[in-house]
Structure 1
Amino acid sequence: MSNLAVRVMPEPVRSTGFASITATYTGIGAPFDNPVHWFMVQNLSDQPVMISWDGINDHFPLPINGYVIMDVASNKTLTGGSFMVAQGTRFYVKTLGVALPTVGSVYLSIFYGFING
């Protein structure tokens, strides 16, 4: 008998150090290897930052020591499938204020569904 359960699996944590965070967007690690069901972004730098899903548009700010957790897969489409952040997506970060960070990093943790069997 096969196990048809879907279990959550992490990809390696992605980060961008303070020295790489400037007034223009820089990628937070590599593009996603899998469709992402939930993610967490943490700003552990000493300046507020802006996060972007495409490296062009501003999507959400994070204050110093702020974070956002998004459970994308808790929602469903009208046809019964689950929401997810597409495989190959890459998140980006830039400083929100005038000052550049002098310590810390921005971290991105992502999780995807893995089917046993």
Structure 2
Amino acid sequence: MSLFYYYGLLRRKQEQLHRLQDCQSQLQGIKQEYLNFNNSVVTPELTSTTWQGSLAEKFEDIRIEGIFRSYQDLEATQLSNVFSTINSKMSSLKSEIVSLQKTIHSLELQMLED
């Protein structure tokens, strides 16, 4: 393979890494915004002066057990999995970049010797 090929491959891997870093940064901001609205899911609190009775209890159960639990699961499990996947791919790309840089360096040395 030519040196030109490896330089192109290196550039593509660096671009992929940069895009993943940008994505991770944006997701971190979204996660923070998401956490800020965590309590909004269960507000306003239902009291005897706002709404009471069996319908209020059913609504509260749906809001807590359905919506709020899903909201928490999204943050705790799903977003964590996304960040883990992104970090894993970034580590893989960094290793590939180092390997490509070594290959390029080796090819450049060979060209100088010839």
Structure 3
Amino acid sequence: MLPRINRLGRQKDFKNIFSFGRVAQAPDLVLRFNRNDLDSARFGLVIGLVVDKKATVRNRLRRQVSEIIRNNLKNITPGFDIVLVAKPALAKKSFKEIEKEVTALFQKTELFIKS
């Protein structure tokens, strides 16, 4: 689980990102992001009924994506609010494939710290 400081919780934060944020897409994920005035990056996950009707499948995906973000937290540029939206095909992918897609999106949007 992500630390509380790195989680989006308020509905107005999600609305702000969906209204004013920039968008990047991968085949099975959509990444929306917007600057914030904080010293940390905050993340939200949207994995709806469209992905799978079974809550166990959606929760497994949520845990997997959250773990990928948590493992890469030190590499992600602070000062952004980020929302990842899952598409239905994501439910059929393995953990390694999901990890590859998430990191590719972060690199595409230049949200990874350059080293």
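Only the coordinates and a few stated rules stand behind these numbers; no lab work does. Computed from a predicted structure; not experimentally measured. Cβ atoms are built from the backbone, for glycine too; each structure is taken alone.
Observations on the model:
- helix-only ellipticity at 222 nm (-39500 (n - 2.57) for each DSSP H run of 4 or more, over all residues; to 500) derived as -11500 - corresponding label from 1, 2, 3: 3
- For FRET efficiency 1/(1 + (r/R0)^6) of positions 71 and 103 (r between Cβ atoms, R0 = 30 Å, to 0.05) computed as 0.05, the structure of 1, 2, 3 it came from: 2
- Answer label among 1, 2, 3 for the case where relative contact order in percent (Cα under 8 Å, 6 or more apart), calculated from the coordinates, equals 47: 1
- Look at Cα Rg over 2.2 N^0.38 Å for each of 1, 2, 3: the largest one is in 2.
- Structures 1, 2, 3, by distance in nm of label points 7 Å out along Cα→Cβ at positions 39 and 87: label with the highest value: 3
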